[in-house]
Structures are given as structure tokens and as C-alpha cells.
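What follows is calculated from the coordinates using simple rules that are stated; it is not laboratory data. The model shown is predicted, which means the values in this text are computed figures rather than measured ones.
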Structure P
Amino acid sequence: MTGVVDPIDYAVFQNKVYQGLYGGLSVKDIHANKKLRKENIQGKEEAGATHFQVGAKVRQTIKDLGGTMP
């Protein structure tokens with residue numbers, strides 16, 4: 001077991017991934033540095049649709065750059 005039991009554990013776990021990717025910066029630090037705003041996505045359907053759109057844009061970027069498609 002990974003130790004991820006509660007939602008807060010998952011949030012802490014995810015933050016560690018970001019710290020690894022962004023040279024130690026936390027999610028809050030990244031949002032502040034990039035001046036990102038919080039999205040008000042509500043519910044599973046809207047969250048799923050948003051994730052689909054992001055995935056499609058990432059796929060198109062890979063294609064545009066001539067990368068290997070997933």
C-alpha cells in the first residue's frame with residue numbers, strides 16, 4: 001500500500017510529483033509564478049469533459065511537433 005488513504009494524502013502525494021517536476025516548487029508556488037487562476041469546474045461530467053479537451057490538445061501538440069502518437 002502506498003500510504004494514500006485519505007483525499008489529503010492524495011493531495012500531498014500529487015504535490016510531491018509537482019515538486020519533482022518543477023525543481024521543488026509546490027502547486028501553490030507554480031500557480032503563483034504562472035499567475036494561473038482557479039477553474040470552477042463542477043461535477044464528474046464537467047471534469048471528464050475538461051480532461052478530454054486537455055488530452056486532445058496534448059495529442060494535437062505531439063502531432064504538430066512530429067512526435068510519436070500514443
Structure Q
Amino acid sequence: MYKDTQVYDSLGKRVGKVSKVINSDHIIVTKTGLISDEEYQIPLSCVSHFNSSDDNLSISLSIDQSCL
């Protein structure tokens with residue numbers, strides 16, 4: 001359901017896309033870079049809210065990228 005959903009940090013900067021959900025406790029977010037990709041395991045407790053408009057879903061975090 002959340003696969004390929006855009007994830008944004010608390011400052012509104014894009015972190016990446018959800019690649020999978022683990023045991024309904026964590027989401028794996030992949031940030032695609034020019035040279036290499038980064039992968040973050042983020043607990044759902046860091047999700048501040050889910051944004052939904054039309055068919056577009058995004059996730060906002062309560063932390064910024066420096067905490068990742």
C-alpha cells in the first residue's frame with residue numbers, strides 16, 4: 001500500500017521513496033543518488049502524518065535528514 005510513496009522530513013525536504021514496510025513497525029526508505037543509493041530504516045513512531053490528495057499519498061516525518 002505504501003510502496004513508492006514519497007517521504008519528506010520535518011523541514012519539507014524529500015528523503016526518498018518507501019521501498020517496503022517491515023512488520024508494521026518500520027518503513028524502509030530508499031534515496032536514489034547519482035553514484036549510490038542510500039537506504040534508511042525509519043520507525044513508524046517518527047512519522048508525523050500521512051498526506052493524501054487525489055491519488056497522491058506522501059508521508060511526513062517528525063525528524064529532519066540530519067537525524068537519519
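Have a look at P, Q and say which one yields 11 for relative contact order in percent (Cα under 8 Å, 6 or more apart), as calculated. If you can, show how the numbers build up before the last one.
Details: P: 11; Q: 30.
Checking each candidate, the match is P.
For which of P, Q does Kirkwood radius over Cα pairs in Å, calculated from the coordinates, equal 12.0? Before the final figure, lay out the partial values.
Numbers: P: 14.8; Q: 12.0.
Answer for the origin of the read-out: Q.
Which structure, out of P, Q, was helix-only ellipticity at 222 nm (-39500 (n - 2.57) for each DSSP H run of 4 or more, over all residues; to 500) calculated from, if the result is 0? Each step should come with its number before you reach the end.
On the way: P: -21000; Q: 0.
Structure of origin is Q.
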